[in-house]
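Student: Quick heads-up: structures coming right below.
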Structure P
Amino acid sequence: MQATRLEKINRLVQKELSEIFRLETAKTSGVLVTVSHVRVSPDLSVARVHLSIFPSEKGAEMIANINANAATVRYDLAQRLRHQLRRMPELTFYIDDSLDYIEHIDELLKQ
């Protein structure tokens, strides 16, 4: 039962964060930020958010910017989820480099 509830919360947070980042990145040209997956701790105190950033050259810069504004993102998320969650987890953002890894493997296989 607990695992299903956490999965629902993970999906809900991912969906809402995706919408927040979609609206914010529409203002900047040439950068696409997608939420790959979210892992919320069982006590709902911390959420690890993995972001896929295109182009990957701007990944470190964007993650630094997002982590600097994590309180604002958390507030926006809390406003959207205020009727679903009582407690809003602290957000920590990480780069999801799985697409870069896949490209690297494809290049190696082509050689």
Structure Q
Amino acid sequence: MSRSGIKIVLCPVSDLESGKAVYSALLDAAPSADSEYYVGFDVGGQHIGLVPGGGPQNLTSPTPFWEVADIDAKLAEMTGAGAAVKDAVRDVGGGRRVATVTDADGNVLGLVQDQ
């Protein structure tokens, strides 16, 4: 049995500047990535990302992304257990591949594999 941990949490925000201020205060940290389409914080081995308007993923709530060694195998295992694919595996650059699924209650779960 392989163990994976939450590597990234993406949070949709309606106002990026306001979100940046709130998360900077919460995390006692300045953003490690700061652009008009994404603000990210790296704190304690976790990455917290703010995505204006839910971004291209159309996020409506915070979404955790678990780090996995083999995203294709984990996706097959999860769909075999009853999860439904929301966003198929895709390369987002830098050797990183991501996908999202929904559980039976509609919760969105993300997977991330770094090469």
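None of the figures in this text is laboratory data; all of them are computed from the coordinates on show. The structure displayed is predicted, hence computed values, not measured ones. Cβ atoms are built from the backbone, for glycine too; each structure is taken alone.
Student: P, Q: which one has Rg/Rh (Cα atoms, Kirkwood Rh), as calculated, at 0.98?
Tutor: It must be structure Q, since only it matches.
Student: Which one of P, Q has distance in nm of label points 7 Å out along Cα→Cβ at positions 28 and 44, as calculated from the coordinates, equal to 3.1?
Tutor: P
Student: Now for a different question. Could you tell me which structure in P, Q was used to calculate helix-only ellipticity at 222 nm (-39500 (n - 2.57) for each DSSP H run of 4 or more, over all residues; to 500) as -6000?
Tutor: Q
Student: With distance in nm of label points 7 Å out along Cα→Cβ at positions 52 and 84 coming out at 3.1, pick the structure among P, Q it was computed from.
Tutor: Q
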